[in-house]
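Just so it is clear, none of the values below were taken in a lab; they were calculated from the coordinates. The structure displayed is predicted, hence computed values, not measured ones.
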Structure P
Amino acid sequence: MFTNLPPVTKALLIANCGVFVLQLLLGPALDALMLWPWLPPEVAPYAPHGFMPWQLLTHGFMHSPSNIAHLLFNMLALLMFGAQLEYAWGQKRFLTYFLVCVVGAGLCQLLVVSWSVRNGGGYYPTVGASGGVFGLLLAYGMLFPNQRVMLLIPPVPMKARTLVIVYGLIELVLGITGTQSGVAHFAHLGGMLFGWLLIRHWRGQPPFGGRRVRRVV
């Protein structure tokens, strides 16, 4: 199966697994690539790390070395949804979409965590490809809404469109209520939001109407 994967999906799988191995070998040496909050000026000089622009992208290729399940679930979702989207869109458009979702997820998470720190919340980094993966999930639901997919936990079959709606609502509720701590719910929602906006842009739909495109996505 792996040898028949389209090239960008395969490259993303290799990159995420390769960075995970480097994290195991180098430890804190790569911490500057995680997404850190934007700290107040009076706090920033005393913090080991702060926000840097490249972290919006690099955090999406890192996972916690103590939580290999996070990496495995993200890579499984990338394998399931990424390959079909790359076949449908082509390499360039698929890679553009994935990276936009990663950066969009980082922006949303940065805003939420930075606001929390300024109001007495915890100071912690964000890692994971989940924002890009949730963007892929949304795209799959938009392109193949009636395709039936099977959840792992619980093993329930449902239409892709239903899966997207259910996951989106769950992430929204958990993010607002703070029920499940340690999970970047707003990064997940940010990946879906920016993915939705990009697809609307490609289609020339509101809020990006009035522009003709050669290719219908």
Structure Q
Amino acid sequence: MIGLITGQVQYLMVPTACIMTASGVGYDVELPLPSFCQLHLNEQASIWTHFQVREDAQLLYGFIDRKERDVFRQLIKINGVGAKMALAMLSAMSAAELKMHVEQESETALTRIPGIGKKTAQRLLIELKDKLKNIEVDNTSLELTHQSVAVSDEGNIIAEVEGALISLGYKEKEAQQAIKAAKSNGDVFADTQGLLKATLQQFQSFK
């Protein structure tokens, strides 16, 4: 199993990164947005990975923090929670926030995540309580930092953010609403990551 890869970031397109290792092999890795936004084009990175083999594909999921990967692995053990939903959960909130919401039995917080309705949220709270209990996570919220995947045109920035959110399961209207709310104070975002951070924060205030 591929558990950790280290190499140069060759390509970034939300939410996938291509990491070129010293052996000359490039790995396409799909990451939750907070992890993705810590990568810098043409710089070295070490990524903890989960390798998944399906009948139609071999997929690699990556995480900057090993404990975040541990949480991901617990999530996909739950019936009905696939890798896509698990990534959406860890994109909408950090592993520490997810654990906190589970401990507080916050059904509302989980229903803000795309694809999770009230019944699914109730089931997740029950099943995750024991699964996350012994996993220690960083209580410092992950910050989305400025990256070199930035683009100068505001229209391109908005399009990239909207596309990233839709790929994670948010509906087009929901993504557009969150982006609009993030920009409502007149803030100007010079890069995709800045707007992503602000937009994800908006989902926390919805519902």
Structure R
Amino acid sequence: MLNIQRFTCNMLQENCYVVYDETKECVIIDCGAFYPEEHQAISRFIHDNKLTPVHLIATHGHFDHNIGNDVIYKEFGLKIELRIEDQSLIENLADQASSMLGMLLQKEYAPVGHYFTDGETVAFGNHSFTILHTPGHTPGSCVFYCEEEKVAFTGDTLFKQSIGRTDFPGGSYAQMKESLKLLRSLPESTILLCGHGPQTSMADELRSNPYLIY
């Protein structure tokens, strides 16, 4: 079975997840750790549970979901993996932080190890994630779905009773609507772990999320 630990990070309260199974191999999703205590909490959890990180993956290329990648790279040697459509975003994290929050970030960013394309999966331990391409928030936004466990990591595509913004550069409400149609096909029992805010379920969102009711 999957074990999931959530860490709420940085000034935008982004959710980073460490996901592992009985093999102790783990995947780190959306490492937005910014403050030293956030980095320490993630590292301590991995070491205390004797986990072996094998993938550092991102649901999309915005800086608040990737600002901690450098620490993971330095400690565990993992390079970031994300959809190729967000290449320009992941290569310009400092510019994003400056334009969105007026932040001056002076740090070395983790290199990209792999760009996902259609049909790929992320394998670890005895589990794997199907990569669902869900553009709208960004061109390369994606959802990581574990069919066996009925769990989906939705990034900033779908939130509890809401969706991600589509007015940032590269965003598209028309694409978001098509992506939401794709997510509607997930089983109602699917647990949704979002990029910000609390977890929810597909059943609850189909009943109460105004963007999914039609």
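Out of P, Q, R, which structure matches -7000 when helix-only ellipticity at 222 nm (-39500 (n - 2.57) for each DSSP H run of 4 or more, over all residues; to 500) is calculated?
Answer by label: R.
From which structure (P, Q, R) was Cα extents along the principal axes in Å calculated, if the value obtained is 46, 42, 34?
Source structure: Q.
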